[in-house]
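Following this line, the structures themselves.
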Structure I
Amino acid sequence: MLNIIELNEKYLINTGTNRACYVHPMNKNQCIKITISGNNKETKREISCYKNLIDKKISWDMLARYYGLVDTNYGQGEVVELIRDYDDKISKELAYYINENVLEKKYINTLLNKLEIYLKNEMIIVKDLNTVNIVYQKFSEKNNGRLVIIDGIASRKNIFSFNFFKIKKIKTIWNDFITTIELNR
């Protein structure tokens, strides 16, 4: 008999366009992403990307770790690290910190610079790089934390591109991302 994880609304964290994200009922530091739209091509591509990154033995310092697939009462789901702050609350999206002016612009820029360096060093292409797919994990009450990408890595280029093209693509995506942030500040 299959071991099916029972999910319900009390575990729901957020619902996006294609997927819903739930706290894993047996591990509060993991979440389960369930495809809610009929097309799971994006999910399959994301799983391939994660497996490729695992094979490359990347540093998971700024990317939520992938743990594999599980069966749930809502269908198959991806198990991914759930990023939490020092106080055990689920980390908030970068969009919140930018829109609410909770963090100083200079500090956000420092965090963004570190994230850019991380993506280039690990050669990770984030297909959907935006302030909703990145969380700020607080290590304390003071400005002490890191940015972590929690979604959006489903780019075939993570698997098939040569390093030269990956770096070029990362720069293009990064510049578009920064431009979007600046326009919204």
Structure II
Amino acid sequence: MSALFITSGVKAIRKPEPLVPGAQPVADRLVPLAKKVAPPQIGDRIPESTKNLVRLNGALQVVGGLMLASGSGRRAGAGLLASTLVPTTLAEHRFWEAKDPVERAEQQTHFMKNLGLLGGLLLAAVDTEGKPGLAWRASHGTRAAKREVGRSAKAAKRETRRAVKAAKREATVAARMAKAELPFTD
């Protein structure tokens, strides 16, 4: 799956011009929204030029594809690819705008293919390969900590009762010894 993104990303970086007309309507809508929502440090760095946006999207696809292919940062790479696939699909496969039925069917097929890829990427982004995820570990860690605290509290209560009993016995013995040592005064 990553080879598809790497090759299309390289193509977008090297020759963005053929992709610019399709990306322009998407860029016109998303760039102002992204600049509004993103923190100023990031929003100020979002390119205004659609050509540069196409190149940026291509670069993100190459990076995400390499992360996914290498297994190093696989989940992050899949998430990155999923985030680049949405604007790419909206820019390149707007089947609802096609007038020709054959063109419409072709674009709809590509749109659906990209939805399938998006589903696969989302699965790859959340797949923990059988290892517990962070949320699971956090919830189970909390339960284990509660159990351990409960066990420790019971043990402390038990030890406190034993110490109280021992102190009472010693006090009784000390009182008897003290009484035995007192002279009789009748």
Structure III
Amino acid sequence: MAATAGLIALVTITLFFTVGQPFGTLNDISLLVMTLALAPIMVGFYELGGRTPIGLARVSLAGGIAGVLIYAIVQAAMIGRIVAFQYDQAATGWFSVEAIFVIVIGAWLAGANVLAGPWLPPPLRWLGTVSGIGFIVFGVGLLLGGVAHPFTYLGGVGYQFLFPLWAYLLGRALRRSGPQPSS
């Protein structure tokens, strides 16, 4: 779901910049679904384990899920026109809250991939880490200058390109390593 929503977000943001609305709103909805789909992935990482003491793993999981939920609430409020964002300037107000939680989510994504157990293949580990760093750089760019800041563009590569690819490849890897039907 994260991969599919991410792909739809990529297509709709391209259409928004070339055609206009309603593709901006569809992009916002796709990003909301993509980010919400990360919560079960977070739980999966916790369950599959890694190189982190259990107490820190629980704090990380709680922080990551809280980040997803707070991001989702603010994003839904923006989609519902309850709050408004000024995209062409440094993030303030609710836009800065959303940007901060994109950074929190990115920190979880980067850290969880680095610290995942041997169940996560190294290429996926590094792709997820780079994607998480992209989330962080994207959020910092929004805080520093809005959507036109160079960090926003740079981080957007990890946020809107690498993350959906990572999610798709993660799903494939987990499906292959799961129980196989008997012959």
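Taken together, the values in this text are just the output of simple stated rules run on the coordinates, not laboratory data. A quick note: this is a predicted structure, and the numbers were derived from the prediction, not measured. Cβ atoms are built from the backbone, for glycine too; each structure is taken alone.
Quick notes on this one:
- Test item: FRET efficiency 1/(1 + (r/R0)^6) of positions 26 and 58 (r between Cβ atoms, R0 = 30 Å, to 0.05) calculated as 0.70, pick one of I, II, III: I
- When helix-only ellipticity at 222 nm (-39500 (n - 2.57) for each DSSP H run of 4 or more, over all residues; to 500) is computed across structures I, II, III, the figure -25000 traces back to III.
- Looking across I, II, III, the calculation of distance in nm of label points 7 Å out along Cα→Cβ at positions 34 and 114 that yields 1.4 traces back to II.
- Label whose coordinates, when distance in nm of label points 7 Å out along Cα→Cβ at positions 66 and 154 is calculated, return 2.9 (choices I, II, III): III
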